[in-house]
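Right after this note come the structures.
Coordinate-derived values only; no laboratory data. Keep in mind that what you see is a predicted model, and the values were worked out from it rather than measured. Cβ atoms are built from the backbone, for glycine too; each structure is taken alone.
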Structure I
Amino acid sequence: MKKHLILFISMLAIAFSSIAQRAMYLPIVIKNDDGSSETYDLKKGDQLVYQVNAGGNEYDFIVTINAESVENGIDFNYEMTNSSNTRGHVTISAKAKAEASKYVNYFRGGDLNLTDACTVWLSDKNFADMPSKKTTMQIDNNSPETFYRPADDEVYPTVKIKGENKKIECFVIDNAADGTGNKSMWINNISSNSLIIRMDLGWTIALKEIR
């Protein structure tokens, strides 16, 4: 009887642990040449390789996903192939991922715990504003500004996913309603994974590969 009780308690502990750490669903939307769509689901260990061009300097910014859950948010390591070989660790709390309208884009190495700001992903709050075609964002401690979803907002950048070139289905937001502003972002077109695929803020960063 004692053995059965211990087994039952262990099973309950595993079940509750599983519920407490519900994984996020992070699909990348792929547009096929025949017009159909499919998805690739990001998972622990995947590396997102972005190409950065800042002030004439080009290097890779590599995000390695450590963990992602509905309750705890997103945890990742990053490294840069710049001259400083900058490395660090970032956590985006679940609250920040859900509610933030502030964004951090400059990493100086070391640990960064974001509780009121987002990065790499558009927050759920900003994504949820898209049906109204505009949202307010504060980027890197600058003044808040409005980003719009212009009429011509569909883009399909090519990204190498696990060795194969794929077109990702994205929409554009821009700080001018007609799409001709000086700041823009391309967002993976699904609310459950609002990954920023490309960003132009006077310097550019664009996803080129998922390893």
Structure II
Amino acid sequence: MLHIHRIGDHAMSDAGLDVTTAAAEAPAARAPLYRPATYADIGMVHARLGECINGMPYYSDEFKAFEIARLSKAHLAALIDEDPHHIMIFLLKGETCGFMVSGPELGTLWLYWSYLFPDKRRSPMAMHGMPAFIEHWNNGRFHKIATYTMAGNDRAKLIMERFGYSLTATLEQHIFGEDYLLYEHKLNKVEPGYDHGIKGGPARKLLRKLRLAFAK
């Protein structure tokens, strides 16, 4: 899995597992690999995103503070409203073991964050979470998945290449003065039209606030 960050209208990724030690066997055939998130998951996802961001060695304190503030519970709720699979909850023996967060930006699917819980990084999910994410979103809606990783992060580079992403650009002094790499994975778009991103407006924001208040 990957740690995924998002900035403004884009996204970035950072490695969060040791792929050399992950078990090769797939989970049991009948056990679901993932499920779409509900409002009841938002508290857990929000808390563990903060845990992940603060624990990363690759980014500045300025970036971490910005990203934690941006990834609010309201923003996560907006992603669920757009499509519950934008927060994909990964399961191991029926228990939550991580998640991936994505969103539509100008018709492209941006992979924002992915987090496999530290005690699960040697589990089969380390090898099967990303393929499950790609397979789900290869559903005709998007041309590609896009994500960032910080330049010099060789572990992230290994993971990107392993799961079929291609390096398409090096962006110098791109985020808070630091260099980032843009990786993309092609998908098979067949549906007409494009996603325009999450929907705002006072009425929608109020509804999300009420739903969050009563989420269980």
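Descriptive notes on the structure:
- Parent structure of the calculated result 28, given that relative contact order in percent (Cα under 8 Å, 6 or more apart) is the read-out and I, II the choices: II
- Among candidates I, II, the computation of Cα extents along the principal axes in Å, for residues 105-144 alone that gave 36, 17, 9 used structure II.
- Which entry (I, II) yields the derived value 72, 43, 36 for Cα extents along the principal axes in Å: I
- Structures I, II were compared on mean count of other Cβ atoms within 10 Å over residues 81-88, and the highest value belongs to II.
- Entry that produces -4000 once helix-only ellipticity at 222 nm (-39500 (n - 2.57) for each DSSP H run of 4 or more, over all residues; to 500) is calculated, selected from I, II: I
- Entry that produces 116 once volume of the Cα convex hull per residue in Å³, for residues 41-128 alone is calculated, selected from I, II: II
- Comparison of I, II - label where FRET efficiency 1/(1 + (r/R0)^6) of positions 113 and 177 (r between Cβ atoms, R0 = 35 Å, to 0.05) is highest: II
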